[in-house]
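Read through the structures below before going on.
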Structure P
Amino acid sequence: MHDLGTNALLFGGTLSAIAALAHVVCIVLGGPAYRLMGAGERMARAAEAGKTAPALVTAAIAGVLLVWAVYAFSGAGLAPSLPFTRPVLALVGAVYLARALAFPLLKPMFPDNSSTFWYLSSGICLVLGLSYAVGAAALGAGS
């Protein structure tokens, strides 16, 4: 039976992996996917014009999310032990929580992103941040 920390990390890792996959799908599908995901018209048009910046930015985000997922799975015992697992999980949780709570400050910097994008992504980041924080705390408690 899994404990709360393990379940939180499994949940957080799975959501992070799904988010990474969603970013890869945006690269593959191009402009319409960027629009659907709320990334903004400028990113969608740049992708449609064949510019590399949208794909590079999106691939970098996908890569980070995938690394974070692997760390969550490592903390949950489903992947090999990675160095600094607990502090990395705590840091990832803090980054997700900061992103969730800072969206009112970030929103004006990205005016092309839809309100739906900001509310949905911030809500997901809040859930992810709490999942990683619970998982990291459980690891610190020796579970």
Structure Q
Amino acid sequence: MSDLNNRTLTIEKTFDAPIELVWEAWTQPEHITQWWGPKGMKTRIIEHNFVEGGAWEYAMTMPDGKDFIADGVYIEIIKLQKIRTSANFKPMTEGVELQVLLKKIGDKTQFTFHVIHETEEYCRQQEQMGFYNGWGSTFERLTSYLQEKVS
């Protein structure tokens, strides 16, 4: 197993929203469908069993009408702090671990997002395939969604 840092891609943001709202956005289906996926995609929840060992599966409909499936199993959940899950985004990405880390900073939320890959090579491939653009676009949607909810 290669060095964890070399197998991990990370995005960090500070959301201008309370931690409770950010947590709900990540954990409640009615919120998830509003922001999950890059711009232009609609998301529907097929399965969402938000407990350790519980499975999740989301279908993102692309502009051409085809579904792109994301799924995984929750590994660790610490309320208002941490979500760890396995994840597959077929056919582009399989066998990764997502880590969502939240920290309260006054009325804002510090957000750290890690995607851990099996190998350094796979990590580099994913980065070159547009990891930062795809997830960046998704988190822009989340930022806008949170701003709507706060105002």
Structure R
Amino acid sequence: MLDLLAYLYPWSKSLHIIAVLTWMAGIFYLPRLFVYHTERVQTGGQTDELFQTMEMKLFRYIMNPSLIAVWIFGVMLAFTPGIVDWYSIWPYTKGLSVIAMTWFHMWLGKRRKDFIAAGNTRSGRTFRMMNEVPTILMVVIVFSVIFKF
């Protein structure tokens, strides 16, 4: 099994990077949609339905598959021999940050359901502030992987 992971390493790494890019695009864009949905759309109208459709398609067809692929290929990379130095701090800072990013993904999913139920109570400002969370986590992840401290 370990030989297979080593053989698949370039594929796993490439697909992991592609999945991270698509996931991050959605993670950055969905809160921005929520800002506009909150600040400029009346509940129950055609524009509300349009925003809900855009949010659903982004979440279900781009973000969710990307999240799954990030985890699958990330775990494959973690178990590939010689890739991760488990005595370093970086795999743990990256891992915790990915778990936090996954929590943020789930938080966004719950907020999407709030819009569906016409029960959003959060302001555009809240969504703007929460949009900083993935930026901070991304910085921690990238620095962890590049500098390997």
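For which of P, Q, R does Rg/Rh (Cα atoms, Kirkwood Rh), calculated from the coordinates, equal 1.06?
Derived from R, not from the others.
Work out the source of 0.8 here, i.e. which of P, Q, R gives that when distance in nm of label points 7 Å out along Cα→Cβ at positions 23 and 95 is computed.
Only structure P yields this read-out.
A value of 0.05 was derived for FRET efficiency 1/(1 + (r/R0)^6) of positions 39 and 87 (r between Cβ atoms, R0 = 30 Å, to 0.05); which structure in P, Q, R was it taken from?
R
Every number in this text was worked out from the coordinates using simple rules, so none of it is lab data. As the structure is a prediction and not an experimental result, all values here were calculated from the model. Cβ atoms are built from the backbone, for glycine too; each structure is taken alone.
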